[in-house]
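No value in this document is a laboratory result; all are computed from the given coordinates. Nothing here was measured: the structure is a model prediction, and the numbers come from that model.
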Structure P
Amino acid sequence: MIVTSAYEPREHSLAFHARQERFGVMVMHRRAGKTVMCINDLIDKAIQCKLQMPRYGYIAPFYRQAKDVAWNYLKYYAEPLIEKTMESELSVRLKNGALIRLYGADNPDSLRGVYFDGVILDEYGDMSPRLFGEVIAPTLADRKGWAVFIGTPKGPNHFYDLWQDASDPSAGWFYRMLKASDSGIIDAQELQMLAKMPGSDEDTFRQEFECDFSAAIRGAYYGKQLNGLEHQMGSYPWNPDRPVVLAFDIGYSDDTSIWFAQTNGREIVIIDFFTAAGLSVSDVLNMLRSKPYAYGSFYLPHDAKNKSFQTGKSVRELMMADGAMTRIVPSLSVQDGIQAVRQTLPNVYFNTNNPEVKMGVNALRVYQREYDDKKRIFKESPKHDWASNPADAFRMLALALNPASVKRASQTLNVKKPESVVSNVLHLENLWKDRETRRSTGRI
């Protein structure tokens, strides 16, 4: 059967469609047609697949986004080949039995337990850096499936790291960067107008149209400041002679994030970072036991005092029962916490030789204000995405280890200092000092 496609690939798409590499990265400017290109690549690969029951996926940062930007394209371009359309799950089954489905990275559980022969991650910089390694890579393993990461720069984050790695010829990846000034898709006069549009600025234009990873992210709280602190990122290893303090953001329906820090009273060294979803307090404590650190205070957010319906105890009580020295961080507004972070960052050194710390720094770089598309202005509230929990945990760290910022915020608000910074609680110096004894009693 001969099928005529409505798709007419642009010149820059030809090499992409003809690639032989299993993995690839495409950095593309806005309005370059990447979604249409990606959807048609999935269709093309699906109809050519010789395996039984081929399965392909398109993943956007949010499920609603996948539906808005790609669903109509998929139905339109695949229409001559479709045997069945399943609107409720945003999927089509082609006449050769291949399935193509759209997903959102905001629901990683929908990606577990399936397999893929190929998958495209669109706007990968807006997704959790753990998504591919922990969730998607296993779905490709048994069938040797391929993956392509595609998007527009969002600062020097994990998408940038991936681009750097892929652009090393020895990596064996397909890689391309398409800038607006090179593609010819948008003419020079239009680009000049876009650069001068109200609400635009040089950084935004460089990021969106010239694929500049170094440009500050529009609306980012700490992006420019972190760009100026590159000299404080590098090899700052753990000092076994000092206790390690922890700052938490407790995840109930999303990630629990933890920063591991050491301080001499002024400088703060970030030696480690952790974030994961679906963990109980017991899971977190077991993870902490697996690390070699001697722990000091656990700095917890205000809601750690709330009792759980299931256990009748709070997170704080469960940690204290295990011997942790817990301190509840003063309950100030998010904006006051953000100011505390800004005041604290000049004294922070990040051990980015640890890839976990590097991932945490990337989260801080992309943490930004919510944008109102209708009013074309930034809201006061932060955008809730994968970077939110690491950023919230870092607010706890700043409020805990920079008392001066708490004092200034409290004076501005004219509020009393919360009871929460407690000192007469169980000390951690005896916690986990004898693991063999704990094992013999059944506690670990």
Structure Q
Amino acid sequence: MTTMPSAIPPQRRSKLEASLLSAIAERVGALSTNGSPWREPALHFLQQNGLPARTEEAFRFSPIGAVSEQVFVAPTEGLVLQVAPLERAAISLVFVNGIPQALPVTPKGVVIVRLSEAGAAVGSKVGSLIHQQDGWVAANTAGYADGIAVVVDDATEVAQALEMTFVQTAESAATYSASRVVILVGHGSKLSVVERHLSVGDAKSLSNQVVECFVGAGSTVNHSRWTELGDEAHQVAATAVSLSDGASYYSFALNHRGKYVRHDLQVRLKGRHASATLDGLYYGRTGQLVDNHVRVWHEAPEGSTKECYRGVVENQGKGVFDGIIYVCKGAMKTDARQENRNLLLGPEAVVYTKPHLEIDADDVACSHGATVGQLDENQLFYLQARGIDAALGRELLTWAFAKEIVERCPYAPLRALATAKLEGKLRDEVAATLTEGLSV
């Protein structure tokens, strides 16, 4: 392997950068001859640019913080965990610290294979959609141990959902792990993908995930994402999607907890009549930060995007929403809608919201907007006047705000889980009778 010069002197690197670069350089050296030509360019990018810092606009409101001075080590290899899927009939795939465990049996028309065994045709797709857009993506591309490719044939409607559960462990030391997934859906097919992100252990952990999804002409992908990490767990994740003619993509992302959770979602509508629906709900707990960066490119005519994210942030918690829809030259008759609404549950709750449109085409219908507010005291008084105490009233109004997004989840088992987690102590009959018609 040719050693690339580094633009960042070693003495200026954080402990996190130094430990990651050392581990990744060793891995690149071991795997550079194993059909992985993208690893060296990614390592070079990381050496030249380092990990993102607050000085970069995209990370201005969500720097990784004090954890950057933490030395992270690779987790113990060979850990095997039994994780039951939400739905017994689902195609279940489990990653432990970024490493895929035993591959599941798949139905006709579906192939799941390790990237190290996928061959050049599939391997060439890795990095082709997301590239090295920031240091975290570069660190993943250069340093993941092995990934998974999911290939769906043309004209295949997959009846079972693909459940991918990512578990990060940290029992005695701060650990770092990286996972990589490529999903290739042929023409005229349908696939439901469900991600669950969980953590085990009380020590600090940092996971770095990248998913690239290619949706063929006339195909539909429903992609649900649930994050429930521990109080010392950190995650940076990126999802990149490409849509061909008439393809449809639905993303449902719900963050329940985690010390630092950042998700970059990038959707490119490359074909005519492609459509994307992007729904998200993020819950920022006290002392925690959750960040959703959403980028959509309309590159062809007559595409549509409906984007709706809601945030609930507790006192001394922090939430970030940064969304841009690009309507490129020639993407006529684009219909793009973007909405972000936020609920603050205390005087020290913080939300940074930045919806944005960039339009370079005529004859389009586009809109965007954002709101940030607290619970409506009039609505709270209304509930108290009918015998509901203040604490229960606040829970009720908060659930009413979140419920609309939760109910859009396309995967019934996950929808039930999210409802049970977020509804809190509310009695079913109270929620059923009093949330109707309430809005915040």
Structure R
Amino acid sequence: MLSSCLAKILATNTIRDPNFRVPSGVGPEGMRCPLPLTTLANRLGPVEAPMTTSRIEQMLEKARSKSGLEDFGADSFREGLEVLVESIEREARLNAIGERAVWRQLTTFLVNRLEIEEIYKRHPEIEEQEVEAPWFGLGLPRTGSSALSSLLSRDPGRRFLRTWEAERPCPPPDAHTPEDDPRITGVARGIELMYQIAPELSAIHETTATGPNEDGVVLAHEFKSPHLEALMWIPSYGEWRAGCDMTSAYRYHRRFLKLLQWHCPPRRWQLKSPVHLHSVEALLAVYPDARLIMTHRDPAKVIPSACSMWRTTMGLYSSDVRDRDLGQLIPEFWARSLRRVIEYRQGNGDERFYDIAYRDMLDAPIETVRGMYENFGEPYTEVAEAAMKQWIRRNPKDKHGAHVYTPEEFGLDAAEIRDRYRFYSERFGVPVEE
């Protein structure tokens, strides 16, 4: 989501340097920006950080001014916004690029809220939409969940959240424009620029403007989402979020999906984000007929990879990302989430869940997906399978290069990680991965 904000920022700063050219169409012709990003941040200069209350009021007013609207919807978003802003100003250590991109993105969330409320007022019939039996992928990151989401997005009978519509849902898409909406170009340029600045991201997590996006960003519109914690160092926000009631965030999530599916079928959603591990009870309170897909992999591979991914995403907006801090935060972050899911499953049964091993996704993806459809009692067509096979041929493992990292960079040890996560590996029969 922050990639488009980053593109706009660079497009309005005529910084010239012989080392790096902004991708075509992103900024003024001939504009250049330097690498590394810290150099660019320093040249842009410091940004004054006002007090928290002032910052929030500035964003609210800017959103109103930009949209010409006043109604943000239910006030349930305000507590999360206040905690988040305080945490950012006190802990995030943003560089000049981060200062601009982060506040612009939070303002965009507010603009989206204003525009969504306005459309609901004009078309109250949207409330009558039903989001029936959605699929939620909620395995740990780095477990094959993104590949699974991409495969499922090839099924023409299922609906997925496109990156561009997650970023700017209004006006809502219709059946004729999901692949050629004018908003796609701007989002694509932002993604291109992000990969130019941090090319290692393409090997970690490939994103396209029209491809599936993680729906944790929808929860972020309520300012209650672990998605935000992967972008900035905001531990106090994370502590608050871990204990908050996430029900309002999932209610807004459903409101968001209703709008998107209104004129743009199909309506059988398949969604994905590891952040749902943190809040299964709230998710199922709002979507009682949801189906949950949990992917599994050796934690000794998952945790260091997640640390590397967060280091890269945070590094776009901060010049002070500390490996050892990540090595302490992330193992606890995901262990707490897994304990919540296991506790829920122990108390409520496994009927809603379908478990997929990482090795099965690598070795037999089509058979694995077919088994999931059969388990959920959903139609699995030859057309969908042919499209999935085509995606597999075009997207081999490490297509954009290998993701290189070591546990030691973050002060971690593989044996210690496996011991810490034994409660998880034994519960789901997760094998050690060499």
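General observations
- For Rg/Rh (Cα atoms, Kirkwood Rh) computed as 0.96, the structure of P, Q, R it came from: Q
- Once relative contact order in percent (Cα under 8 Å, 6 or more apart) is computed for every structure in P, Q, R, the highest value turns out to be that of R.
- Top of P, Q, R by volume of the Cα convex hull per residue in Å³, for residues 101-268 alone, largest first: P
- Label whose coordinates, when helix-only ellipticity at 222 nm (-39500 (n - 2.57) for each DSSP H run of 4 or more, over all residues; to 500) is calculated, return -9000 (choices P, Q, R): P
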